[in-house]
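Peer 1: Following are the structures in question.
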Structure 1
Amino acid sequence: MGRAPSSDAAVRRLQVLIAERRLEPGDRLGTETELAEELAVSRPAMREAVRLLSRANLVRAARGPGGGVFVAQTADRGLARTVSDAIAVMLTNNLTSIPELIEVRLLLEVPLAGLAAERADAATVSQLRRAVDEAERGADDEGTQRETDTRFHRTIAEAGGNRVASALAAWSHLVLQPALKELIEPAIVESVARDQHRQILDAIEQHKPALAEQAMREHLRYLTDLLEIVSRPAG
């Protein structure tokens, strides 16, 4: 008798099932028993597969009537959540720092701005322009500044058309931005940040990758400079 497929095989088969059926978040896959039978794996292997995919934020299990295994997030959003959770834990436990995370952000978002300039369509440019215009209209509203800033950077990451890169960059607005904004709030000049956003937007709209990368680099370095200012000991 051959050995029953392992939990690793069950994970792969479950992921293939989700992809083949084009399932979306909230869609029901079935019970663990039903899935084990359908995918020809043991119930313990399926139970472990569900546990592993739950930890990766891809599925969720619900008990009781109407329960079962459900799609939690798409693969790219699951990756974004997993990376964000890991970085949040590192930051909380002082295993990384805000300056270190800004360095990583530069490594990710500068080339993503270049990709956006190459690939952005009219709808993407319109979304970016809307974020910048709303930020300018709500110049005195801190909540508007934060929300439009997050939307602006997320749209650029997604405009590059690389879902893995976009997912890897998502921790920036989920983890870094809230912590960074709170630190630099006494020093930031929001009108300067908005002007920098406008320059990034113009470069993307003109499909000039090098200019978009330069504008994004200058914007992120501005935030780094502000962090250095607020971190200096009072003298």
Structure 2
Amino acid sequence: MNIIVTGAGKGIGYETVKILCKHKQNHILALSRKMNDLKELINDCRKQTPEAKITPYEFDLNQFDFYPFIAQRMEVLLHRIDIIIHNAGRLVNKPFIKTEQGDFDDIFNVNVKAPYFFTQALLPLMNKGGHIVMVSSLGGVQGTRKFPGLSAYSASKGALTVLSECLAGELADQEIYVNCLALGGSQTKMFEKAFPGVKAGQSPQQMASFIADFAVSGQKHFNGKVLEVAVSGT
């Protein structure tokens, strides 16, 4: 399978790539803003799986005007795509009254606009039966507990969950499946930034294991679903 993972330089994305590249049939394109993080990822992957097929790609998802060029590069590197995991995310922890327009735009650009238009750019390369996985948050699910300082972040993740449902309907006739995983707390740097001093219920490795398995086989059972992924209490 040819798989693209955004936000692969750290945390859950990093661990997801490590799991997926264990399988010889997978070719992973790992995308991140920082090549140094990707180099570390490549080294880790090759240590555990010397024959791992992984291609690092440095790119800032905020550069929307370059998406057509990036799609051309993806076609050269992968030819076709089976799975896209939209894992990249941005979080700014500020009280609602102090959140500025720049903060809001930064969060929504990465968490909503990027998955929207990156999917649009890559859609012609998707194979039938392909799976697009949106990585959201429990904070973006209606009726869940919300936390101070995360209004813009949670709103962006709510938009991402609805986008997932919409795309599943729009792409059904192309036999491309779209699902959303609303993650609970995982001990990443992003979580520690949002909740200083709080211990998350799961490790990045545990969450990545679920994401990797679901990305490969979840479309066999689900389409247009928002699935909450958390241990009790997170």
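No lab work stands behind these numbers, since they all come straight from the coordinates. Every value quoted in this text rests on a predicted model; they were computed, and no experiment measured them.
Peer 1: If Kirkwood radius over Cα pairs in Å, for residues 68-163 alone is computed to be 15.4, which of 1, 2 is the source?
Peer 2: 1
Peer 1: -12000 is what came out when helix-only ellipticity at 222 nm (-39500 (n - 2.57) for each DSSP H run of 4 or more, over all residues; to 500) was calculated for one structure; which of 1, 2 is it?
Peer 2: 2
Peer 1: Let me ask you something else. Given a computed value of 7, 26, 27, 19, 14, 6, 1, 0 for P(r) over Cα pairs in 10 Å bins from 0, in percent, which structure among 1, 2 does it belong to?
Peer 2: Derived from the structure labelled 1.
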